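Please go over the structures that come below.
Since every read-out is calculated from the coordinates, none of them should be taken as a lab result. A quick note: this is a predicted structure, and the numbers were derived from the prediction, not measured. Cβ atoms are built from the backbone, for glycine too; each structure is taken alone.
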Structure I
């Protein structure tokens, strides 16, 4: 198959990394894979596919015009979005399958007329754009006649409640050659908490800081570690060590060296840190909304509601003081993580692409099966 992935900028991390792994593995299986994106920009990760750059001239001028339009006429689509769509549309090569990586690339995938159009939703991205013209573009884009998949139960339920159609769920995988239980040197007299440090408000890092502050008021043996791609600029009144841009190997060692991983996000769509930490045997405290696919309260993790700082702190304190519970999660976490492999993920995409080319109806069985995992403790919420 000739498979093209249409993207704009590689400014993110989790979703970019997922697309990178899937496209690389499809190329390894003998498919002719291309990636179409805007230039100039640095290439994150190792792309084994052929890169096709779309010309992106006068980016600064367009962004200034876009900002002016957004301030004065908020109901109009941004000039930046329209230019991005036009540039990508012209650059997309001939292909059999054309996959939109995110909300904005759905438009050039549809407009290009190249290949069968797919949209791989890795988040319900409308929540990022409250009050912006891009929010309307996302909403309109969801009515384009593209074949879609989602990466999580949460994202599936947002789509089915808002737009009335079910989608296949294809979960991301885990690199089990890197993320596995391992022995590392530790200070037995210290308890360590780790959290992704990303200063996007819905990632909840400020909530994490506040919850760790409450934990430190109760215990004097706690260390806090944050990690991320970029240094943190905020002024935080809790001491912590920051590890910048760790490799997967370094990250796995970090997970193995701590007592608790905290995921404080307000909403996610199959976030990587909790399931990677589980694979390493690290006890996890996570929020709901986006972790339903793998996080089971009291079974393999402690699950609290987003923005409930007190509940986060209480869950952390409970894990730090309960050695038996930590040991239970060190066993059940890796067992859960083993269900998620990249080979299984790519198998599912390959199957759906082939079915589409043969004109067969896409299967929604996995979505229905996943829905049975929801319980009354896991409420479905539409973010609007």
Structure II
């Protein structure tokens, strides 16, 4: 464990022994909802994938479309050194994992059996982040054609082969930020025109425009956040961006300017529960609620979203239970279920979401692997 912490300390805020951010279909983290339809009537997800950072594996689960319950699928599959977060292509064909360890090449790729949910490594199985190392944040566009990672001081951009899942560098990658930066998470607007990356050291979000080739181009503007920004979440219409400030214990809120992608701050940051230390968060498909993982206090904070202003109103938090340490969270495409990686128990938790966003724990907490952090959903029921 000591060796693992040493290898990823510069890329992941916080001691991993205490708490281990959605990735829904895209990372994670911080995520872009893979289905921009805000109605809860669309199909639910078929599979959940959990990244186990300590043992460097990925665990697969099937999702019961009627109950939301998880069922283990086969053995774990290997990833690279210190995998953290994952992103599945919205077409349900491929899964990619960012390996943040110093011994990793870059991104692990897998083919998803769309009937069984089982994973098979692509060939090759890992793709380098050319010109940089230790990818952490990872995101896929809604067309399933491009993949992006945030590395130490760069953003890498890849094209995805539609048949094999092989990643190829987009000419011009990687795109640099100042050497004093430490990039964390990455997310895309639903129209794939703009990309955002959190900077843990400089307490800001970098803004990028996506060129016709798919290459991010750094814009002249950036926005300030709270202390140590990490995860991001965006509503499915691309109207607001929410940022988890780990050391400030708060959520920064930004309006996304239509057409230009420029972020505009929406007042002071919103505080989360005392001791939360937010790293991961996600917005439900209806864009009515924001959920925040509070690993240090074993809870998931809930907020209602005013879709006219972007303001957040705190709602009662949901306890995942003692010594669970929930990290990555993802909400099913139907909006009916929330899944989280219980880092301290090496399990996956599931809860039903009612129309008021109240969470009710589902029975069964299947085993993942050691050190689960990132989660990703895939497929349609």
If helix-only ellipticity at 222 nm (-39500 (n - 2.57) for each DSSP H run of 4 or more, over all residues; to 500) is computed and equals -500, the structure in I, II: II
Comparison of I, II by mean count of other Cβ atoms within 10 Å over residues 296-303 - largest value held by: II
Mean count of other Cβ atoms within 10 Å over residues 88-95 derived as 18.5 - corresponding label from I, II: I
For 12.9 (mean count of other Cβ atoms within 10 Å over residues 240-247, calculated) the corresponding structure among I, II: I
Given 61, 47, 39 for Cα extents along the principal axes in Å, calculated: source structure among I, II: I
Structures I, II, by Rg/Rh (Cα atoms, Kirkwood Rh), for residues 104-207 alone: label with the highest value: I
Structures I, II, by distance in nm of label points 7 Å out along Cα→Cβ at positions 96 and 176: label with the highest value: I
